[in-house]
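J.: The data blocks that follow each hold one structure.
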Structure 1
Amino acid sequence: MPNHLTRDFTDAEFACKHCGRLGVQLRLVEALQALRDRLGAPLTITSGYRCAQHPVEAKKAKAGWHTQGLAADVAGPAPLTIWQALVDFPEFAGVGVAIHQGYVHLDVRPGVPSGGRVVWAYDRTGRDVKWSGKWAELPK
């Protein structure tokens, strides 16, 4: 039976879809809860913690933030709505916008200067592309 990590999120939502392991960090879940509260709308976790053998992570040269329990891909409100709300959430130091797929990658990675943010977008094929962070410049 799932356990609540916050008012609206359970551990099962963040479990690895490959092995079922629960490895999410509470500071990520708490930041997502605060974002959800601000948006006033549910956030669906499409990908939370990933073990190193998860098919997405196994393809990478270096494991991503999901393997440390510091990242989640979320859907719910439109990516633009989530993006606009992030101005008040500096704890999300990594933001990947997938407007064509309808989700946003959010992570609470360490080491980003205060007020800074690593931002990228995913193109129609799901590849990472450079993006300056201005919505009008999001690749089509």
Structure 2
Amino acid sequence: MAIHQFTLSLPMMLYRTLQVVMPRFRRIFSEFGITEQQWRVLRVLWECDEVALQELAGVALISSPSLVGIVDRLQANGLVSRRRSEQDRRNVFVRATPKGQDLKAQLMPRVQDTYLDLKHSVDAEVWADVLEGLKEISSIE
């Protein structure tokens, strides 16, 4: 009975869901030579013109020390650029380069198709309820 309760616990259900969902996206990222973490950074930058590293860490859910290495690799691949603030040299801003924007045009249709496949694999009401429930749970502090 304890094992059954454990497998139905929220953390285990979330892990199991990630094991179903994320490999589909990781295959796409891998085809384009980026990691999941790099994808999260690029995804934020594709929505914004320029983002401070500290804000980027919070939005992409990546620790600041890890983010520096991720941005280093993205910059080495020509996908992002950095700019140090003239007002406060401690602030560094990151933006997608034209090459990074080109990657968006190639990658996003594949990601959107995968997202739609997942969405259509369950009833629309279930999908909406799951998203709403996760949003509520993730806002608990």
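J.: Given a computed value of 20 for relative contact order in percent (Cα under 8 Å, 6 or more apart), which structure among 1, 2 does it belong to?
T.: It must be structure 2, since only it matches.
J.: Separate question: By the measure mean count of other Cβ atoms within 10 Å over residues 30-37, tell me the structure among 1, 2 with the highest figure.
T.: Looking at the calculated values, the largest one is 1.
J.: Moving to a separate point now. The value 17.1, 51 for Rg and Dmax of the Cα atoms in Å, for residues 70-125 alone was derived from one model only; which of 1, 2 is it?
T.: Source structure: 2.
J.: While we're on this one: Taking -22500 as the value of helix-only ellipticity at 222 nm (-39500 (n - 2.57) for each DSSP H run of 4 or more, over all residues; to 500) derived from one of the structures shown (1, 2), identify that structure.
T.: For helix-only ellipticity at 222 nm (-39500 (n - 2.57) for each DSSP H run of 4 or more, over all residues; to 500), the value -22500 is produced by structure 2.
J.: Using percent of Cα pairs over 16 Å apart, for residues 14-53 alone for the comparison, can you identify which of 1, 2 gives the largest number?
T.: 2
J.: A further question follows. Computing distance in nm of label points 7 Å out along Cα→Cβ at positions 86 and 118 for each of 1, 2, which one ends up highest? Walk me through the numbers on the way to the answer.
T.: Numbers: 1: 1.3; 2: 4.2.
Between 1, 2, the highest calculated value is found for 2.
J.: Given that Rg/Rh (Cα atoms, Kirkwood Rh), derived from a single structure, equals 1.04, which label among 1, 2 identifies that structure? If you can, show how the numbers build up before the last one.
T.: Numbers: 1: 0.94; 2: 1.04.
The read-out was computed on structure 2.
J.: Please state which of the structures 1, 2 yields 0.55 when FRET efficiency 1/(1 + (r/R0)^6) of positions 6 and 38 (r between Cβ atoms, R0 = 35 Å, to 0.05) is computed from it.
T.: Clearly, the read-out refers to 2.
Just so you know, all these numbers are worked out from the coordinates, no wet-lab data involved. These numbers were taken from a predicted model, which means no experiment stands behind them. Cβ atoms are built from the backbone, for glycine too; each structure is taken alone.
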